1. Comparing 1, 2, where is distance in nm of label points 7 Å out along Cα→Cβ at positions 81 and 97 highest?
2. So mean count of other Cβ atoms within 10 Å over residues 17-24, computed for just one structure, reads 25.2; which one of 1, 2 is that?
3. Comparing distance in nm of label points 7 Å out along Cα→Cβ at positions 73 and 129 across structures 1, 2, which is largest?
4. Where does the value 18.0 come from, among 1, 2, when mean count of other Cβ atoms within 10 Å over residues 25-32 is the thing being computed?
5. Of the structures labelled 1, 2, which one yields 24.0 when mean count of other Cβ atoms within 10 Å over residues 65-72 is computed from its coordinates?
6. If relative contact order in percent (Cα under 8 Å, 6 or more apart) is computed to be 20, which of 1, 2 is the source?
7. One of 1, 2 was used to calculate semi-axes √(5λ) of the Cα gyration tensor in Å, giving 30, 19, 18; which?
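No value in this document is a laboratory result; all are computed from the given coordinates. The shown structure was predicted, so the numbers you read here are calculated from the model rather than taken from an experiment. Cβ atoms are built from the backbone, for glycine too; each structure is taken alone.
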Structure 1
Amino acid sequence: MTMDSTNAPRIAVVTGAGSGIGRAAALALLGAGWSVVLAGRRAALLEAVAQESGAGQRALAVPTDVADPQAVEHLFDTAVERFGRVDLLFNNAGTGAPAVPLEDLPLEEWRRVVDINLNGMFYCLRQAFRVMKSQSPRGGRIINNGSISAHAPRPNSIAYTATKHAVMGLTKTASLDGRKYDIAVGQIDVGNAGTELAQRMTQGVQQAHGAIAAEPLMDVGIVAKSVLYMADLPLEANVLFHTVMATKMPFVGRG
């Protein structure tokens, strides 16, 4: 089985699809002819993305809390019931915690971030594997959203950074375990995309040496193009790690 623009239909599940990177990626996939199951906690936002896409029956909104394993199972059951298979999972849903000193981080905030960013991503991986290894033609692709924080932290970001480092472990292990099922697993690490949540970067955020400085953003559509590039590869090829970032963001270098 190959996945390129000549093969139709192609079915994707996108988590966190109601806003930000998930929304941009879902719209890009729909624009390229994919059928997309839009997953997220806010039904109204998912429906708005479906309407904006103009894709009609190719867009299906399924309200889902990825931190709930039964909800994730329902998501994939619904995708298969509607479209017959799943060719792509963009495992994108994620959240952060307040930027406070780690010793002051409330335990409920730690658990919330772990439940969504780590447990939720695993629940989606687990269901995607179950579907992709059993369907015919067998296999598919999974793209995990790792973030620049999978490589380097910001100050006061222990919950987000720890979970995103853990995503790298999920990606490597799932990539290994997926080989025998023709499942290609990769990761996209995004730095400073122009989403609503990232607008604070333009107002100034704390740097490693303690100063507050504004940081540049790139258009979120660039990230969507990267996801589409990875998604459109034939299954014989895999981008294990893909970093896309605002060119002048202070990532490489000493802080």
Structure 2
Amino acid sequence: MTTTITPLIAGNWKMNGMRASLDELTTLAGIMTTGDAPRAVVVICPPATILAAVARQGASSGILAGGQDCHPSAAGPHTGDIAAGMLADAGAQYVIVGHSERRAAYGESDDLVRAKAEAAMGAGLKPIICVGETEAERDAGNAEAVVASQLAGSVPEAAGQHDVVVAYEPVWAIGTGRTPSNDEIAQMHGAIRRLLVDRFGERGATVQILYGGSLKPQNAREILALDNVNGGLVGGASLLAKDFATIISAV
């Protein structure tokens, strides 16, 4: 892990969690406020229905809140969508955009992801911009080219002046229990770092690059120790306070 960059551990609850789930947040807060303070920024991205409650409850223990998606428009006739400003109004400080599940299930393009990231920055949020290849793309030897193309299309030019986060999530490793080898992770994160530096100069050298893809307590310590891995985007393991705390403590 690059020591000059503050690590970030973000939990993506996806379509899981109701008000009863706040008990896990209480447990996590208790763990985090006992003993040494975490070395990482900790973010929970719950369903929008409990976002305000997570932001409110997490504040006393330093747990930040984030959204799972946002619309590129600030307002309008978009039934069922949520604007970045609404997330900020509910207490969010981050928002995930371009998650592979949305790219695959909703056909989200790089242009749309970039527009969402721009909307997030305009609302004062830090976008967590997701990129990653499918299994077929990796098997064809195109993993780095695919990720480079997604980075070029999804990361706004304004990232040179605003805080953004990049999350590398190999699509074939999400929710499958499979993970790339440490060498594969380090290689891709190194490539992402070079692309960010080439485009944004010194600013690109400080962007947090998270790993996401079956990151769990059993493998967190070794993955988070790799060069240019500045934290993690955690799925299922973030739903249980004990598991998520183990990953946070692995930093």
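1. Of structures 1, 2, the maximum of distance in nm of label points 7 Å out along Cα→Cβ at positions 81 and 97 occurs in 1.
2. Details: 1: 25.2; 2: 13.6.
Label of the originating structure: 1.
3. Largest value of distance in nm of label points 7 Å out along Cα→Cβ at positions 73 and 129: 2.
4. Working through the options, I get structure 2.
5. Values: 1: 18.4; 2: 24.0.
Going through each structure in turn, the value belongs to 2.
6. 1
7. 1
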